[in-house]
Structure 1
Amino acid sequence: MTNHDTPDWSQIDTVCLDMDGTVLDLRFDNFFWLEEVPRHYAERNGLETGTALAELQHRIDAVRGTLDWYCVEYWSRELALDVVALKRAHRHHIRFLPGATRFLEHARSLGKRVLLTTNAHPATLAIKDQQVGLASRFDALISSHALGVPKEAREFWQRLASRESLAVETTLFVDDSALVIDAAVAAGVGWIYQVLQPDSTLPVASPRADVPGIQSLADLLAA
């Protein structure tokens, strides 16, 4: 742990975990969006890879924090690329972060309801489920697209609580995104942790002052 609070499992009924950067290694997504998509976009449009990356970054930043940012259908139209087919072609890079499966087994052994709560588009979620077997490790896989709002919106938690009959005050939530963490704090989620090494190939980030930071889900096992 890199901050002070540890989970009191006796007070927790539901565990909500982000997918990319919490359960699964964000290395796949960084590789896909920072290397593979720019390469294909550059080839299709006759651009240098660096130019393509800069152009894509501008377009991505324009919709950051919205459902379109996560929507493979949107990006397939915008970029004239079959993003879903590209993800399938590289699905062998999808893998769990260290300690994630042990944490899932532990939480379920305690009788907690364990939900995957992700901004990923359902098509992306399906590819990752098929590759690593997410459905067998969770009680439900929930895409924010099904709720109509991204996890960056406080309303996400209202809709999730209604749909899944959960109480936010007895929910443990783990994510790597600062904006998503902010929304969970505003919604009154009881136990919140931020993953500081979502990509296993990158350095550990510095923790924030208001939310406990963990290097991986394994840290919560040690606690």
Structure 2
Amino acid sequence: MKKMKFSVITLFPDFIENLSEYSIIGRALNSKKIKLQTINLRDFGLGTYHQVDDKPYGGGTGMLLRVDVASDAIKKAKKGSKNGRVVLLAADGEKFTQKKAEQYSKLDELILICGHYEGHDKRIEEYVDEKISTGDYVVSGGEIPAMIIIDATSRLIKGVLGKEEGLVTESYTQVGNSRILEHPQYTRPFEFEDKKVPDVLLSGDPKKVTAWQEKHTKKSKLV
């Protein structure tokens, strides 16, 4: 029987590993119908304090997950992986649906990246297969959304369910008649594997930076 593997890149591996204590998922793990691996993002951090984030170029509040740290963690997760999919949990990702869960349940492995802080360096998106959001709201980190995806997907894997169960600038802020999705953001390093931060963000010109940010801000209908 097929056994699907979930690999979760996170700053809080203990939080994810608590799934083994949880009802259906716990039973599925104990019966080896699914496998769960956590990868501690801090293991790839830089310097004495294993830093994984940095301030955004162009200014702004909060900290962003670094692309170099995330890339190393993804490489670790993908080692030995086959028929796997790398998913970044992000506010502006495709909405997670039952249809998406069905697609995931056919994979051999799903690698989930749990963000934290204000957001992530835009270049991280070039190292993943897709971005996913579990809804139009903001949470402190990607761990709970990751658990939602693991739960919803696992339930569709044969043998997991028993017979008795059966088969203001922040994203989504309202601006006028629309909701916004934040513009792309970048942090150090300036250049990573030939991918550079847009020059305008280092121009030192607040008007140009603001214009660039407004141009790249997405808007959706108010629902």
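Out of 1, 2, which one gives 1.02 for Cα Rg over 2.2 N^0.38 Å as computed from the coordinates?
Comparing all candidates, it corresponds to 1.
Once distance in nm of label points 7 Å out along Cα→Cβ at positions 54 and 150 is calculated for all of 1, 2, which comes out largest?
Values: 1: 2.4; 2: 3.0.
Result for distance in nm of label points 7 Å out along Cα→Cβ at positions 54 and 150 over 1, 2: largest is 2.
One of 1, 2 was used to compute distance in nm of label points 7 Å out along Cα→Cβ at positions 118 and 206, and the answer was 1.5. Which one was it?
Matching structure: 2.
When mean count of other Cβ atoms within 10 Å over residues 14-21 is computed for each of 1, 2, which one produces 15.5?
Matching structure: 2.
Compare distance in nm of label points 7 Å out along Cα→Cβ at positions 46 and 142 across structures 1, 2 and report the one with the greatest value.
Of structures 1, 2, the maximum of distance in nm of label points 7 Å out along Cα→Cβ at positions 46 and 142 occurs in 1.
Quick check: -11500 is what I get for helix-only ellipticity at 222 nm (-39500 (n - 2.57) for each DSSP H run of 4 or more, over all residues; to 500), calculated from one of 1, 2. Which structure matches?
Numbers: 1: -11500; 2: -7000.
So the calculation was done on 1.
Since every read-out is calculated from the coordinates, none of them should be taken as a lab result. Nothing here was measured: the structure is a model prediction, and the numbers come from that model. Cβ atoms are built from the backbone, for glycine too; each structure is taken alone.
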